[in-house]
Structure P
Amino acid sequence: MAEFDRYLASPDADVSATSYRRYGLWLSDGERDQLSRELEALVDRYASGPPSPGRRRHLLTASLFPTP
């Protein structure tokens, strides 16, 4: 989150280019594992794109953990 905070604090930050999402999910261990695999597959499709004109690097951070 520190990188996110630094970006938002910069004078040239484009707030419309940012996103923050938080979801509370009730999942079995199997559902959690399936979700992780599906998210990884989805991100992998976009992560393979090389740098090129008109493209900017973006950071996507995800945390998935059980709560008490």
Structure Q
Amino acid sequence: MKKLATVKLPSSAGNTLEILAICQKAARQSGAGQDETLAFLEEATSGDHDFALAAIMKHFELRLSEW
């Protein structure tokens, strides 16, 4: 599966909604289609915190920024 985008997460990102917003912005900036992005958001918000994180890892390449 092709990833929607590469996301650089700040080490302080711990709030699921904050991470979802970062991912949504990265998908938009990488040229991902609105349908793909909405499908990801629907999947990520259809469960609990752990389910959301699994969906994020499934759809995005993650990098941690060093502070």
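Quick note: the coordinates plus some simple rules give every number you see, no bench work behind them. Predicted, not measured: the structure shown is a model, and the values here were computed from it. Cβ atoms are built from the backbone, for glycine too; each structure is taken alone.
From which structure (P, Q) was log10 I(q)/I(0) by the Debye sum over Cα atoms at q = 0.15, 0.20, 0.29 Å⁻¹ calculated, if the value obtained is -0.71, -1.04, -1.34?
Going label by label, the one that fits is P.
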| task | Kindly point out which one of P, Q the value -12500 was derived from, the read-out being helix-only ellipticity at 222 nm (-39500 (n - 2.57) for each DSSP H run of 4 or more, over all residues; to 500). | result | P
| request: Work out which structure the value 4.4 belongs to, where distance in nm of label points 7 Å out along Cα→Cβ at positions 30 and 54 was derived from one of P, Q. | output: P
